[in-house]
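Asker: These are the structures in question, set out in turn.
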Structure P
Amino acid sequence: MIQQFETIQKASKDNVDAALKAFGTTSKSVQAIAVETTDYAKKSFEAGTATLEKLAGVKTFDKALEIQADFIKTSFEGAVAQLTKMGELYTALAKDAYKPFEGIVAKAASAVPTAPKA
């Protein structure tokens with residue numbers, strides 16, 4: 001009876017430790033994602049403002065189209081790169097948040113008896 005209590009107590013402590021580690025990792029990852037998002041928004045705003053300034057000084061319609069086409073191309077390429085980077089950050093977040101629980105899940109899976117094959 002006492003041994004079972006100690007086993008449950010140790011498992012509870014392991015779960016709490018894993019949860020705290022996962023929370024710390026998640027907090028750092030979310031902070032990195034927020035910083036990355038803010039930086040991208042700032043760069044996008046600055047690029048848009050610079051484009052508007054260029055357009056304000058344009059004398060011909062062809063030059064205005066050229067400036068807009070360059071802006072759209074650059075914006076699209078930047079958005080694709082940013083989406084790729086954000087995808088990597090979210091993937092790393094999921095992996096890092098799960099890492100502290102790997103040992104617990106492996107222990108639990110090994111403790112479950114397997115069904116006999118028919």
Structure Q
Amino acid sequence: MAYVITRLCTDCKDTACADVCPVECIYDYKGDNHSKFANQLFINPDECIDCTNCEPACPWKAIFEEDEVPAVFKDDIEIGRAIVDEIGDFEVATVVKDHSPTAEQVAANFAKYGYKP
């Protein structure tokens with residue numbers, strides 16, 4: 001069962017997850033269909049080996065095991081699967097060392113989507 005990066009990553013795109021991924025299965029969208037693929041990172045479910053490294057590394061708490069994706073983000077599972085068919089529009093995420101968000105920024109991001117962990 002693959003891991004899923006939810007829309008909590010949208011416009012945040014911290015690459016701490018990509019930094020710890022042993023198989024480089026975390027991708028950045030480079031295509032033009034931004035109505036389908038948001039400005040966020042995605043995990044290729046065909047390449048994910050369920051190592052669990054990405055989930056705790058994500059400072060935005062945007063990554064979940066597929067079976068554990070909160071109801072508010074269930075649509076993100078199918079969007080994540082869709083990258084397999086459009087992989088030509090994706091690149092392996094380049095690791096960029098950014099500052100981690102504050103607890104207040106993470107809470108505000110949760111609130112934006114009505115997510116209450």
Structure R
Amino acid sequence: MQNEGVSTYHITIDDDKLGVKPEVLVGMYNSIDARARQLAPQDIRRELIVSQDGRIKSKFYILVSNRMAPHLIAAIQQRADSESGIGMKSYFYNLQEQVMSHMFADVKNVIS
């Protein structure tokens with residue numbers, strides 16, 4: 001995934017206090033993954049990998065390129081907007097914040 005000018009972000013999110021079954025979270029992440037790929041141009045769709053920790057089922061890892069990240073953020077936003085409970089909205093806003101912080105850190109490093 002490392003091409004000239006392409007950065008890769010590694011994001012980990014773990015919230016076992018959420019009280020949502022890991023199977024439900026897997027479904028939500030699958031839906032976000034699918035939506036992000038729909039939004040992205042064909043040539044960068046492979047620049048997103050979402051996986052679940054093998055032992056801690058509430059922990060997820062996201063590997064995303066800087067080119068794919070805006071599409072992931074949009075997909076997360078759409079998912080958060082569709083949630084009715086404040087806990088799930090907060091969970092997805094936190095995830096979105098983590099992706100954005102990686103993006104802005106990358107931009108800051110380019111400017112400095």
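Asker: Can you spot which of P, Q, R the value 39 was calculated from, given it is relative contact order in percent (Cα under 8 Å, 6 or more apart)? Intermediate values should be presented prior to the final figure.
Answerer: On the way: P: 49; Q: 39; R: 32.
Comparing all candidates, it corresponds to Q.
Asker: Out of P, Q, R, which structure matches -32000 when helix-only ellipticity at 222 nm (-39500 (n - 2.57) for each DSSP H run of 4 or more, over all residues; to 500) is calculated?
Answerer: P
Asker: While we're here: Say we calculate Cα Rg over 2.2 N^0.38 Å for every structure; which of P, Q, R gives the highest result?
Answerer: Ranking P, Q, R on Cα Rg over 2.2 N^0.38 Å, first place is P.
Asker: As an exercise: distance in nm of label points 7 Å out along Cα→Cβ at positions 80 and 96, calculated from one structure in P, Q, R, equals 0.3. Which structure is it?
Answerer: R
Only the coordinates and a few stated rules stand behind these numbers; no lab work does. Bear in mind that the values here come from a model prediction, so they are computed numbers and not experimental data. Cβ atoms are built from the backbone, for glycine too; each structure is taken alone.
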